[in-house]
Every structure is written in C-alpha cells, then in structure tokens.
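Derivation of every value follows stated rules applied to the coordinates shown; laboratory data play no part. These numbers come from a predicted model, not from an experiment. Cβ atoms are built from the backbone, for glycine too; each structure is taken alone.
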Structure I
Amino acid sequence: MARKRKGAPIHGWVVVDKPIGVTSTETVSAVRRVFDARKAGHAGTLDPLASGVLAVALGEATKTVSFAMDAEKTYRFTARWGEARDSDDAEGRVEAISDLRPSRAEIEALLPRFIGEISQVPPRFSAVKVDGERAYDLARDGESPVLEARTVLIHDVRLVGQPDRDRAEFEMRCGKGAYVRAWVRDFAIALGTLGYVSELRRTSVGGFTLSDAIPLEKLKSFGHSPAAFEHLKPISTALDGIPALAVTGADAVRLRCGNPILIRAGLFARIKEEAGPDDDLQGLTVYLSSAAGEPVALAELSGGELRPFRVFNFGTG
C-alpha cells in the first residue's frame, strides 16, 4: 500500500516579513504549517539577526526558487565602526578594536570603489561550503575555514544617515552571492578602521517587496483560515522579466509530458515581442501557461523548438 503523503498540494509564493531572532528555516516551517503545504522552500537565507523579505515557495513554486535567488536584492543596514567581530555582525565575538571614526566625506569618497564588480571573501559564519561542510558549522566548532574570494556585483550603495559618529546607515542593491557583512568589513578596513553590521533589513528580492510582505506573527495568527490564502501569490510572481506566453491545449499536453513544441511563425512573433527586438533568442527561457493562466512549463528556445526543462504538475496525489 502506497504511503500517504503529508500535507496538501498548495502552490504559490508567500512573502514574509521575517522578524529578528528567527531563522529562515523556522520561518519556512511556520509558513508550511499555516497552509498545511506538502512542500516548501525559500529564495535566499536571512540570518537570525536580520529581518525583512523572505520569499517562501510552496508546492510547484519551489521549481522557480532559483530564479528568485538569482534576482537583485535590496538591503537597508547599519555599519558600526570601531570593532571587528568574528561573525561580522552583532552576534559575534570582538576580535579587534579601533579608535578611528570616518567622516561623511570620507565615506562618500570611498563608496565608488565598492560599487560594481568587486572581490569579496564571504564571512566565516556563512552558508558557503568548505570541503562539503557549511562554513558556519566549522566556525562554531572553533575552526577557521579558509574561504576563497569571489566576484560579486554591487549595483549601488548610498549613505542614508549617520545617527552618531559610531554608526552609518546605508542602502544597497546587489546581485546573487553578495554578503552585506563582508562588504561592511572590507569597507571599514579601507577607511582605516574596523566595522561590522549591527542592523540588517532586506527590503526586496526581485519582484518581492516589503509592501507585499506579511509579518510572520500575523500570518501565524490566521491558522488554517481562508485569510492566510489572501497572501498566497501566483507561481509566476518569481518570474518577473521572463517572457511569458500562453499555449494551446495540445501544446500544453506535449509540454507537460516533457516534449518540445515547434515554434510556428505566430508563436515566434509573440516571443520576439515579449523578449524585445534586440534580444538573442537562442537559449532564451520562456514561461508558458495555458489559455486559462495555469502554469505549464519553463522552456528554452533551441533549434526552432521550445524545450521544457521544468514542468509544473498540479496533481493531488
């Protein structure tokens, strides 16, 4: 006898405003319980000391997590000068101190050097894997994991305030893999001082923003009531910027079976219109839905065909 699968086939995204002191894993588990969802994941970890946007995928939406993780992210954060901490945030142990405090003019003069493609060594307490183990696990065991520098993209950073001489507040837009804690650590050193992140709030992940987010405690208060489902967003929410097309019933059946469909003249024209006239269409990812708007597949344009590489299944089994 087949083992009964736990949970309901709930599909979509829930944008949570994660509070300080709760892990991303705990947040996902709480959302899953509220919706009694069979499957759940999230689009990018937030440290326990960080708050803000945590996009939680349920059911078939988990197949679009990678697109959300690759999206641009925005943070508001506070750098505290004068101390280096082993975790590069307020939770860590103080390793060194400095009496130097940078001025606004010094901060703004240095900012251009830390915008664009920069080299960055992730914090010791991070989820980066070293020889198959998470760096934070090694660090908590008293080891000093050796992490390699990586190139990350910082789209923009601006100084938004200086509450006092010990602190500076910033807003950053960055790409995948960038660590705010590492940025502050390196920026402080370049200023001739030391620093760590004392407050961090994520305000957006791709198309998911704080204006769409529901505080975790409020969501939990709904229990299994219909009110929770008012905050369930479509799977396509994570696919902002990807050309989207509706396909016929016959094409939808072929795609759901994992088979490619030919790109006829009319379909090619619609793809061209969606993607833009200057885009190279070869290898383009396209989101395909039925005429009724139900997700069908994500496909790649190749050799005159749309070849599905991720198919959405909404069976109840």
Structure II
Amino acid sequence: MKLLYAGSVKNLYEDADPAQVWFDYTDDYSVFDWGKMPDTIPGKGLALARLGEFFFRELERPERWQALGLAERPDVAPYLPLRHHFLERQGTRLKMLRVDVPRLPTRSVGGAVVYDYAYALKPRQLIPLEVIFRFGVPKGSSLLARKDWYPLDIREGAEFAAPLIEFSTKLESKDRNMMYQEAALILKGRADLLAQLHDQTRAVALFLQGLFAQRGLKLWDGKLEWAYLDGGLCLVDSIGPDELRLSRGSAVMSKQFLRDFYLGSPWEQAVARAKALAKARGTSDWKSIVRGELHQEPQPLPPAYLAAAQALYEDIVALLVEGRDSARFAAALARL
C-alpha cells in the first residue's frame, strides 16, 4: 500500500478503495509536540490498534449505552447511534473511512505566524479543531494556566460534576486553546455545529467515564477529533491512552508518565525556549531552533522507564480489551 502520510506515532496508507485509508500504529511515541522520539516502546502499536478497535466497537453498541444509563438521557439520546469512521482491524492497522484534511496556508502578520482558515466546509472533511473534555484537574493539566476562563474551582486535584468542554487548534504547529467564539468562527460561524461538537463530545466523555469506572480506572480528561460527514458529525481518528489521562489509585496511567520523565530536562527547557523564540520571530519552525541554536536533542528512556512504559500499554489492554486484571505498571513504577 502506498504511504500517504508518515506521522510521529502512526502512518497513513491508501486502500484499493479511494474512500478508505489505513492507520498503521507504530511503537514510536511523542511528547511536547516533538514528533518521533529516539527510542520505541515494544508492543505499543499493537496495543493502540486493539484499543482503537475496542472503543469504536463499544461506542456502536446500543446495549452498552443502555447499561451505562445514558441511552435515555435527553442530552445524549439525540446523538445515538454515534457515527464513526472505523471499519476493521488487521494487526496494527485500522481501516478507516477517509476524510479530507483542509489546507491552512500561513502568512506573517506583524511578525506573527497566522493561519488562514478560509477553507470551505465540504461534505466529508476533518474539522480543524480538537475537542477536549475534562472531568477534573490532574497533575500537569494545562487547564491550570486558564483557571480564570471558567467559573469553576480549578486547582490540582479538583473534580467537576459534569465534563468541561474546551476547543483547541488541530492543524497548527502548536496546539492553541481558544474561547468558544473563536471556535465558532473557525466553523464558519456555524453556532449550531459548535453546539453539536460540544454536546456529542460530552456524550462520548460520559460514555468513556462509565466504561473506565467499570474497569476500576478513573478518567480525568481526553481529546476527540470529528469530521463533517454528509451534513452531520462523525467521530474520527482513534481513542487510546495517548489521547486520555487515566489513573488507577495513585498511578497515573497515561502519556503524562512519559512527559514527567522529560520535564525539567535540558531538552524540555530548550523546547519551551525555542517555542517562545519562534513565536517572537514569526516562524513555526521551533524544532530547528532547538537543534541548530540550542543544540539539544531528547535522550532515550532508561531501561526501567521503558519497561514501565511497555507495562502501561499492556495493562490498559488487559483491563479493557481482555477483561483481566493486571498491575505490571504499578509494579514497574515502584521499581523506579
């Protein structure tokens, strides 16, 4: 199959049917928007593919929504059955319904990089927004930097009675959170579409919260991607621990574990400085500044951390897909 796009953790391949594509999940990982890191996590690609299939299959089951007490809720029922683009899995690959990705040219305005959102909303197209749901404020949450945005008790460890829904950019070089007004503008002023994005994301968030609770996992936050498909919304991309923040007891079972390892390192500090320099210079190429000017590269994970990362993905597959208990990640954390 022809490679269409090589990403930091998954690659896209064409299918014999031009209306379909294959997502191939690799063992690579990425933190701080860097892209492919210097080592790999054995088995991660297969774990993500299995979890992606699992979540799509669960979301399409009416009896699962019923069992979680959601099917009759007036804020959920109008969006069922939920539409998604998953078709089938083969090993580390998921076959998906293909959606078009809008092109966003950039220009420099007053020394700042500005993305041109003058795209047309087509019948089968990715919406250039990430929709984030938050049930609370775990350690490291970016919500702490925006605590003045909302009339909520936003402090580390706080939990919300209902999921808070936020919007951020999807196709810019660095994710950027925004108020609802800007999100509506990116949707061509379609306030109705913004409301659907908000409400359907909330419905999926409540579903996932209930599903994880049944497995003894606490869901703190996550992000979803949607496409505009034939006049309605369709859940796209995939769902897994790279898009979610989970905990089990005191163990944080998410990619935050990997971020925490690099926090404060010379490379992470260089990344933060390079992003600030790139913004001041009106360029999006901050990685060249990290390498060329600040002379930093990320270091591989030590063997003990790599073993813990592998155990993290294996445990989540065991708990969700295989329906069996596993505590290898907690044991690996205790050895660090």
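For this structure, a couple of remarks:
- Which of I, II leads on distance in nm of label points 7 Å out along Cα→Cβ at positions 20 and 44, largest value: II
- In this comparison of I, II, the computed figure 2.5 for distance in nm of label points 7 Å out along Cα→Cβ at positions 60 and 100 is attributed to II.
- In this comparison of I, II, the computed figure 1.14 for Cα Rg over 2.2 N^0.38 Å is attributed to I.
- Looking across I, II, the calculation of relative contact order in percent (Cα under 8 Å, 6 or more apart) that yields 17 traces back to II.
- Highest-scoring label, criterion being Kirkwood radius over Cα pairs in Å, for residues 148-227 alone, among I, II: I
- Entry that produces 34, 18, 11 once semi-axes √(5λ) of the Cα gyration tensor in Å, for residues 12-123 alone is calculated, selected from I, II: I
- Structure (I, II) behind the derived value -6000 of helix-only ellipticity at 222 nm (-39500 (n - 2.57) for each DSSP H run of 4 or more, over all residues; to 500): I
- Test item: Rg/Rh (Cα atoms, Kirkwood Rh), for residues 188-259 alone calculated as 1.22, pick one of I, II: I
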